[in-house]
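Please treat every number below as a calculation from the coordinates, not as lab data. For clarity, every value in this text was computed on a predicted model and none was experimentally measured. Cβ atoms are built from the backbone, for glycine too; each structure is taken alone.
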Structure I
Amino acid sequence: MKPKGMSQEEVRQQSAERLADMRAAGIEFVEVLGCNNPGEDCEACCAMRGQKIEINLATPLPLPGCDKEFCKCIYLATQP
């Protein structure tokens, strides 16, 4: 049985739409929030934790280097 979760491509599509919505709402900075379950965050997500990213430089998730079958990370709006 396949584990529940979205494929990398589904995550990428949803993430691109979320970033577009955030830009349209005037959000200027985002940060990555992982799932906070030990062993389920990829190293790329852990390395980005707490870093503020200018929204125009944010790429759709999953982050480059993500090695998880199902990405559970999301972008959150933040202040510079």
Structure II
Amino acid sequence: MDFDDQLRRYFGTADIAALDPGALAAGTDRMQVDLGLETNPGRRFALWTLLYMLGAAPDLDVAFKSEEERNGARDFMDMVDRA
């Protein structure tokens, strides 16, 4: 799942800075629903990472069933926080 494709799918544009708050909230809500329905681990992780960057990701124990997935998410969080 490409980052720009995710932005276009959920927000209608790849320029997230141009979104008004209502469009950002609506897109984020759709992402959260899709995260809850997604069964493919890679797509779930991609959705979760964008939600994390938007400050709307669920807790790791809610989003990921396996410890390996949670550790991958923690590694991502550490990497983003350092950047």
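Supply the structure label, taken from I, II, corresponding to distance in nm of label points 7 Å out along Cα→Cβ at positions 36 and 68 with the calculated value 1.4.
Corresponding structure: I.
Identify which of structures I, II gives the largest calculated value of relative contact order in percent (Cα under 8 Å, 6 or more apart).
Across I, II, relative contact order in percent (Cα under 8 Å, 6 or more apart) peaks for I.
helix-only ellipticity at 222 nm (-39500 (n - 2.57) for each DSSP H run of 4 or more, over all residues; to 500) was computed and gave -9000; which structure, I, II, did it come from?
Value -9000 for helix-only ellipticity at 222 nm (-39500 (n - 2.57) for each DSSP H run of 4 or more, over all residues; to 500) corresponds to I out of I, II.
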